[in-house]
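Following are the structures in question.
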Structure 1
Amino acid sequence: MSHRRKFIKQSLLGSALILPGMASLDAVAGPSRTRKTEKPLILSTWDHGIPANANAWEKLKNTGSILDAVEAGVRTTELDMENLSVGLQGLPDREGITTLDASIMCGDGSCGSVAFVRQVKHPISLARAVMEKTPHVMMVGEGARQFALAQGFPMEPEVLSPKAQQEYDKWKMHSKYKPVINRENHDTIGMIGLDAAGKLAGSCTTSGLAYKMHGRVGDSPIIGAGLFVDDQVGAATATGLGESIIRICGSFLIVELMRQGRSPQEACEEAVRRLVAKNKQIEDIQAGFLAMNTEGEVGAFAVHPGFTFAKATGAGNVLMNAGSHFKP
């Protein structure tokens, strides 16, 4: 998708510059453990992480809550009508129905998630309500929708956005109702944040794999797969083909590797190696991981080239290019 190829640097005050090239992760998260770290820190996946980070940072300044920040940040993407893989404007399943997944987690282990949800504009906020207002971690389908109604969430009309309808009509002409799996079909936004005191939180939200079978759920709402956060260690989030990430419990794996002494970068690279080893037809699978530890060290790595992420600190909000297992 062309919007991923923009080279952007945006200050937290909202100004933007077009860069002659994109920053490399190696500049901030190479193999050395003596590199400078920064707090507070917010990371999010893909190019749409730039505006998401900006809103998250503003929320952090206003409330002092890293949980508020990661919720507010991805709500931005849930409303982005140009994004066809997050929010109700996202591409539908093969029956023409848009269903949403989301999760949110604090470093103390508190977490909530929703899956296979219809008509809810902000599934990330519904996931937070599950975390804070129920004894449960995950709610799905009609039960999640009924909980949303009880909590005062408005139900949106169940119609595709104009762009999604156009793409769905094209797909039906040639697809024979077979879900498409490729490197561009995975624009989930995952966000992880660290405040100045060392508290962590994370969020993840998606409309899932385009043209999936009705009822399919990916990694994004699964604690330990699409997202995992631990105040004693660090945080990780994932993007890409959910099935491949679920098979290795990707985000939990990265946090546990960091617990054992790996840097965030080393942990992300090991997770990708395990994912490659566990999944067939890897040439058709894109997946990427993003991580930070409690010191503010950063890691990012993907199966194939093209995975970008946004990094926000007090110095600015920068789009970066992650390394990959397979080279261009």
Structure 2
Amino acid sequence: MLSRKDFIKLTTAASVVGLAGKLQSKTPLKKKAPVVVSTWDFGLAANETAWKVLNSGGSSLDAIVAGVAVPESDPKVNTVGLGGFPDRDGRVTLDACIMDEQINCGSVACLEYIVHPAAVARLVMEKTPHVMLTGEGALRFALEQGFKKENLLTPQAEAAWKEWLKKAEYEPQPNWELNHDTIGMLALDQQSRLAGVCTTSGMAWKMHGRVGDSPIIGAGLYVDGEVGGATCSGLGEEMIRIAASHSVVEAMRSGKSAQAACEAVIKRYYKRRGDKAHGKQVCLLAMDNAGNVGAFSLMPGFVYSITCEGKHEVRKAKFLLDK
């Protein structure tokens, strides 16, 4: 039988060994900066623009705002900015948020008439004491900051809306058949500063006033320079339920890789939602503060764009369910 003195010696030795193991597991990973990743294949053009900023020594914040401005101003992308499909009333409303490595953040929701909501969200972060502005207040702020008021409803989007009105099915669906949805972007610059942005026109034919995950810090986007960042795409209501991006970052904080963190959150989501999850795509994209990337989705079809060492490519994400 061990004496109290012998027991203390053994437990102290075990603690030292355990601590050594923890210290070893926390050995910093080799930095891969600069790196930029974004959701979907149309994120490739956004990455190319962001990379020019990063490669010239620019900040991650400048890079991501410049990057997502590309799809925001592209009328052929029907889920972001100009040309985004309208709500059930024929009004194009935009949502966006932005966050840096110091957990500074800004957001706009239900913003109309402004092509670049991500840039407005940045100014909310930098020039106001608030995190989120919505609707008329967000528009007023944008105009005060010099943004131009424009009609966002393109002829193509208007025609699609009028076609939808013939049946006017109540429940809107994400545009999976177009392989387009929200663009979320994460970037790590040469100074190892991490930043993220998420911008969208939301689901087509949504009820006016609907807000998804994209402008909600912790749901559509979360960044913490001590750990990493994450962003989402898919059905926003489902991401809100699990605070998806924040959950991924916290999983990385607990020691999981970016890939393992995305997988863990999706699996936990499916376990909680069960049959209610079927047909509701959920996609996660993450990057740790060393530039290592992970991606995972509930169903097949999610792709993401990555740029590192000047190479641009689109990759398929792994998924949990076959359909």
Structure 3
Amino acid sequence: MATGQTRVFSGVQPTGNLHLGNYLGAIRNWVDLQYRYECLYCVVDLHAITIFQEPKALRDSTREVAAGLIAAGIDPRRSILFNQSQVPAHAELAWVINCITRLGWLNRMTQFKDKAGKNREAVSSGLYVYPNLMAADILVYKATHVPVGEDQKQHLELTRDVAQKFNNDYGVNFFPEVEPLILGEATRVMSLRDGAKKMSKSDPSDYSRITMTDDADTIALKIRKAKTDPEPIPETAASLSGRPEAANLIGIYGALSGQSRDQVCAAFAGKGFAEFKNALADLCVEKLAPIAEEMRRLRQDPAYVDSVLREGAAKARALAEPILREVHDIVGFLRP
């Protein structure tokens, strides 16, 4: 495992159907980070049950997501890969954080408002204090950095507030001030059927997303069926304004090829999307089909995936438990 001053933590929900947006927005960055930093990657099954999960489906999804991370390049020898429920320190520290966090802070969390909608009184209390468990996920390892997207920045700010309040309340300099890890221009992948909506595993249309289990033929078919417009590709990315579907496909090509949107536009300027889609399909298949093939192989070997998670959890517990014991001492708990 890489060593150094930076300890990175990030998590992913075990809801299955990992897709191109997950890969470009997070997973491929995690693969790169493991060669530079000490990294912990967590399948957050405790978070998942804030909404009821059928038990067998949750176990299957946890294995599927872990398989996807391994297939994409997360190396269990370099990174600590585990599922959250195997490390009790997450839940225990979350209770301490529940007792520190002010209700006003939680009331400002926009993600709860979005998820609860008009059914605020009917959702679980777990969904309400979800951000506190996220803070515990990070602080129980004294992680210094978290790679974040736009929708997670508010949660990271809460984690910083919690750490600061804990330190101030108890007169210690214990938890670090967690920093966001900025990884360059964010790759925001939109639906292949609606360029105004993020690519999502919950979209009812399978053609809205490319999943990490799609084979080469399926990937190519979904790209060919992706919504576009009749205009040719412009010379610059600025000219894609008002053309969300076109901008999305150009962005996907750029992200997979390591080029800027301007470079992609310059390479295909004046060409129609029928021709461009052929090139994009070839690129997607080149980059994603090997991951899908390896993921399918791993899904046929659940015992191996379980062993990776089990060994990762043992490593995670070895890091978390001494930190939690210090929290006990600071708070004033008696312990053996």
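Below, the figures for the structure above:
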| quantity | calculated |
| --- | --- |
| Structure (1, 2, 3) behind the derived value 1.05 of Rg/Rh (Cα atoms, Kirkwood Rh) | 2 |
| Value 3.4, calculated as distance in nm of label points 7 Å out along Cα→Cβ at positions 59 and 187, assigned to which of 1, 2, 3 | 3 |
| Given 3.4 for distance in nm of label points 7 Å out along Cα→Cβ at positions 43 and 267, calculated: source structure among 1, 2, 3 | 3 |
| Read-out mean count of other Cβ atoms within 10 Å over residues 131-138, computed value 26.0, structure in 1, 2, 3 | 3 |
| helix-only ellipticity at 222 nm (-39500 (n - 2.57) for each DSSP H run of 4 or more, over all residues; to 500) derived as -16000 - corresponding label from 1, 2, 3 | 3 |
| Test item: Rg and Dmax of the Cα atoms in Å, for residues 211-282 alone calculated as 11.5, 36, pick one of 1, 2, 3 | 2 |
| Identity of the structure behind 53, 35, 16 (criterion: Cα extents along the principal axes in Å, for residues 123-194 alone, calculated), options 1, 2, 3 | 3 |
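All of the numbers you see were taken from the coordinates with simple rules; none came from a lab. Just so you know, these numbers come straight off a predicted model, no measurement behind them. Cβ atoms are built from the backbone, for glycine too; each structure is taken alone.
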